[in-house]
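Bear in mind these aren't lab numbers, they're just calculated from the coordinates by the rules spelled out. It should be emphasised that the depicted structure is a prediction, and the values quoted were computed from it without experimental measurement. Cβ atoms are built from the backbone, for glycine too; each structure is taken alone.
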Structure P
Amino acid sequence: MDIHTLNPYIRVAMRSVLPAGHTIRRIIYDYELIFLESGNLRFCYADREYCCHPGQWIFIRPGIPHSFHCEKGEVSQPHIHFDLIYTPESEQIPVCFQDLPEADAGRIRPDIFRKYPLSPLVKLSSPELFFSVLSAEPLLQKGLFLQLFHALITENFPGLFPPAAKQSVARQIKDYIDSGQGLPAGLEELEKQFNYSRFYLEKAFRREFGTSLIAYRNEKRMEFAQKLLETHSVTTAAERVGYRSIYAFSRAYKNHFGVPPSKKLYLPFSKRS
């Protein structure tokens, strides 16, 4: 999974108490994180048995047959069911309490942890964050859950999301200019923004894109100015793309397009037809 597609949907976040002697056998369609707050569970997961005690964390993955039995007394097991990517059908998918043969296989979510061992016992050093997710209102709950999920993968699934390759400074500058934010910036401003000398920035930009940084910025200035002039005055367009003088802007615009900014570019061509 690409980290940029991560958009968790919390299906259930609640406290729950199971009675003594209670047994559940099932698969689930999504993921479930359980905190064993009190009581003891005999937990069977992917044909392996675990004796779980208070203070332990259990992480159940989609489509894995499992069962748990409350050994003695009640078992308090606050838990969170969640998908990692929200889809239009997310709200219609139930928490599944069926065994694998009876379950709807098409609803089982992809397991992004499949390269890791199947052990359901995980570590989590942030119980207070877990409990804050249970009680938060929806918007805050999602933000808190992302912090909780970050803690879960950091402590148990290292390397799940490899660090993104660092973008070159030349690419950062190009994106800055393309977005329109960097159009008014001269070399002095770019030096301060990216913390490199103007000579290094010019050299790096030319090496990566085959043109000078300032020539590229000027080209983009004219493209933006042309669009701005459809709905704005010449003065406004000049200011937005970084010209302090309307005369310097008009001269640059005419040199680039062959007509002054006060004249619509399509007029010379419409007169010919």
Structure Q
Amino acid sequence: MEFIKYVILGIIQGITEPLPISSSGHLLILRELFNINIFNDLNFEIIANFGSFLAILLIFWQDIIRLITNFFKFIFTKDKEKKKYFADFKYCLLIVIGSIPVGIMGLIFKDQIEAAASVRKVGIALIITAIALLIVKNTKGTKKDYEITYKDAIFIGLFQMIALFPGLSRSGMTLVGCLLCGLSRESSLKYAFMLYFPVSAASFGLSAIDIAQTGIDSNLILSYGFAAIAAFIFTYFTYGWLSNMVKNGKLWKFSIYCIIVATFVLIYFR
């Protein structure tokens, strides 16, 4: 039964990670609803999230390799050839700039944010997410990938920073920030998930140190492994669904789900 619980939670992690409905919020709700102690297992949370991270990495691996390659080519090539790589070099800078707000906030207030988390606050946060998604319901910008400005990156980065609060969806709030800046739906989707990588990579790096120090219970290795695989598979396919929803202007439909869950939470956990 414990093995099945881990796998089910891995599936939930995979489904909710890319969608604008807050994976951390859902896990907190389920922990309170069913009194599942697995959620207190930090190693499980890290490994399950890593499964989702690998799925998103697989989806964008060609873009990532191109961006990193051209970033260093711009730095190390001769002046006459730099123009060929400048667009990707600038896009990398935009990713770094957009990641700074959440990085600073996470380092300074990580413990306070986690300590302040509660299921009722998640309910309120889901309502905020729903309102934000409705605000950009009819927004259809025209800016492409290489038309994002440094000002846009800071603005979008602030939206990602706000999503540190449990129940506020990182992907949802970042997509809202992108759309408010006038990015096209396709460019919004790409930039929102490009911002996912630096923060996640840094988080996993720090978490790996904790795992190395505490170790992993050998009896749980199989459960962890299958949970991560489940998270990987469901994240990969759920992202495809999100992509279609965003490109077809149907992102607002997730607001209905957020309101339903929030209403249940606020009534049930009075």
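Suppose you compute distance in nm of label points 7 Å out along Cα→Cβ at positions 51 and 75 for every structure in P, Q: which one lands on 1.4? Value 1.4 for distance in nm of label points 7 Å out along Cα→Cβ at positions 51 and 75 corresponds to P out of P, Q. A value of 9.0 for distance in nm of label points 7 Å out along Cα→Cβ at positions 19 and 251, calculated from one of P, Q, originates in structure P.
Comparing Rg/Rh (Cα atoms, Kirkwood Rh) across structures P, Q, which is largest? Evaluating Rg/Rh (Cα atoms, Kirkwood Rh) on every structure, the highest lands on P. Here distance in nm of label points 7 Å out along Cα→Cβ at positions 123 and 203 was derived from just one of the structures P, Q, and that gives 4.6; the source is P. When helix-only ellipticity at 222 nm (-39500 (n - 2.57) for each DSSP H run of 4 or more, over all residues; to 500) is computed across structures P, Q, the figure -26000 traces back to Q. For distance in nm of label points 7 Å out along Cα→Cβ at positions 139 and 195, which of P, Q scores largest? Result for distance in nm of label points 7 Å out along Cα→Cβ at positions 139 and 195 over P, Q: largest is P.
Structures P, Q were shown, and relative contact order in percent (Cα under 8 Å, 6 or more apart) at 36 was computed from Q. For the read-out distance in nm of label points 7 Å out along Cα→Cβ at positions 171 and 219, a value of 3.5 was computed from one structure; give its label from P, Q. Answer by label: Q.
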